[in-house]
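Participant: Pasting the structures in now, so scroll down.
Laboratory data are not the source of any read-out in this text; all were calculated from the coordinates shown. In this text, all values refer to a predicted model and were calculated from it rather than measured experimentally. Cβ atoms are built from the backbone, for glycine too; each structure is taken alone.
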Structure I
Amino acid sequence: MNTWYAYLGWVVAAGVVGFAVSMIFSGIFRLPRNIYLFPYIGTSSLFIYVYVRWSGLSIRELLQHNWIGGLIGAFLLAVFTIKNVLSQPVSPRSTGLPLVFDLLWSGVAYGLTDALLLTVLPVFTTWQAFTLLSWTTNWPGRILVGILAMLASILVTAAYHLGYPEYRGIGMHGPVIGNTTMTVGYLLTNNPLAAILSHIAMHIAAVLHGPASVMQLPPHY
C-alpha cells in the first residue's frame, strides 16, 4: 500500500532529479539547448513513467475530470504567459524545417516536460498524500492542501532552476512566479490541462519570439 509520506517522497525526488539534470548538463557540461533537452526530457519522462506505474494513476481520468474548466484555464493562462514572453527582447529564430523542429522540440516537448515535472507531479502527489490523511474531506482542509501543493511545486521549480547558472540569485524570481501562476490555474480548475497547455503555449511563443533572449527557454550561455 502506498503511504502518504511515500507520495511526498516523490516531490523531493522530483526536485533532486530536476536539479541534478540542469546542474550536470547545463551548469557543468554547458550543452546547447537542443542537445541538453535529450537528457532532460529523457530523464524526466522515465521518472514520470515510474511514478505513474507506482501510483496506479489513470491518466485518462486525470485529464477528463473537469476538462472544460482545464481548457478555459489554459486559455487564460496562455494569454498571461505569452504576454510576458512578448515583453522580453527579440532575438533571431530559425526558419523552414529547423523552425518546425524547434517548435516541436523546444516548444511542445520541452513545455510538456516542464509542466509535468514542475507542476502536475508535485501538485498531484501532494494532494494524494493528504487525501490519505483525510485532509481533503472539507473545504478548509482542501484549501490548506492546495497551499501545500503550491509550495511543493515551488520547491521543485526552484530546485530545477537552481541548476542553471543563469537563474541563481534574483533570476530565480521569474520562473518561480510564472510557474506558480500555472500551478494555481491547475488547482483552481482541478485539471492539469490548464498547466500543460499554457506551458506549451509559452514555450512555442518563446521559440517564435526569441530563443536566445527569452528566459523561459534555458539554458542560455
Structure II
Amino acid sequence: MGGMKQQQIRRFEQSAVDGLGVRGFLHTPAEVGSDGLVLTHGAGQNCESPLLLAVATAFCEAGLTVLRCDLPFRQVRPQGPPTWPGCAEHDRQGLKRAVEVMRKVAPGRMFLAGHSYGGRQSSMLMAEEPGLVEAILLLAYPLHTPKRPIGTRTAHFPSLKTPALFVSGTRDGFGTVEELAGAIQLIPARTKLLSIEGAGHELLNLKNRETLPAKIAEQFWEFVG
C-alpha cells in the first residue's frame, strides 16, 4: 500500500425494485487501482459514522476504491436497530448486491468489511456464499451482548472459509480479546486478531483516532498479501 493522499468522495445510489438498493459514498483514489472494498456499519449507526469514514479514507489513501454503504434496514429506517423478522437475511442479501455492484467499479480483488453488526452479517454471508470476496475485515465483532457471555454468535464460524482479519479493542463489552481469540479457532480459514489497547466497541478514541485507521489498513494489506 502506498501513501496516496488525494481521493474523490461522492454520494452513490443505485435503486432496486426488490428493496436491495445500494446507497452510500464511493471513495475513489487519485490513482485508481483494481481492488475494491465494501464497508458497512453497526446496528445503531449508518455509513456516515466516524469509524467508517476514517477507515474508508485510510483504505482509499492506500489505493483501494471503497464503498461505505448503508445496510438495507438503515435505508428504510433512519434510526434504531434492525428488529423485524428476516431483517438480517435481507441485510446480507443487500451486502451481496453491494459487492456485485462494486465488482463493476473495481475489477480486481474484492474485500468486505463491517463494524459490529455489519461485520457479523458480512461473516455470515461469507459462510453462506464462500468465494464471494477474497477476504473480510471484521471491526469489533459482537461476540455476545454486553455482560452476557453466553450464547456467543459463532454458529456459522465452522462454515467460514474466507480469510478474516478481526480488529478488537481490549475494552470492548461485546467480547474480550481472549474470548474472541478462542472463538476464531472454530474458523477453518486463515485468521488474524489485531488487538487495540484501551479501545472500546467503537474502536476509535481520542488517543488513537489519528493513527488507528491507517494501522488497520496496513495490517489488512499485509494479511491479504
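Participant: For which of the structures I, II does the calculation of Cα extents along the principal axes in Å, for residues 124-163 alone return 38, 16, 10?
Facilitator: Traced to structure I.
Participant: For structures I, II, which has the highest computed value of relative contact order in percent (Cα under 8 Å, 6 or more apart)?
Facilitator: Evaluating relative contact order in percent (Cα under 8 Å, 6 or more apart) on every structure, the highest lands on I.
Participant: From I, II, which structure was Rg and Dmax of the Cα atoms in Å = 16.1, 47 calculated on?
Facilitator: Only one of I, II returns 16.1, 47 for Rg and Dmax of the Cα atoms in Å, namely II.
Participant: Now, a different point. Out of I, II, which one gives 17.9 for mean count of other Cβ atoms within 10 Å over residues 36-43 as computed from the coordinates?
Facilitator: I
Participant: Once distance in nm of label points 7 Å out along Cα→Cβ at positions 180 and 212 is calculated for all of I, II, which comes out largest?
Facilitator: I
Participant: Figure out for me which of the structures I, II the number -22500 belongs to, where helix-only ellipticity at 222 nm (-39500 (n - 2.57) for each DSSP H run of 4 or more, over all residues; to 500) was derived from the coordinates.
Facilitator: Answer by label: I.
Participant: Something else: Taking mean count of other Cβ atoms within 10 Å over residues 140-147 as the quantity of interest, name the structure among I, II where it is greatest.
Facilitator: When mean count of other Cβ atoms within 10 Å over residues 140-147 is computed for each of I, II, structure II gives the biggest number.
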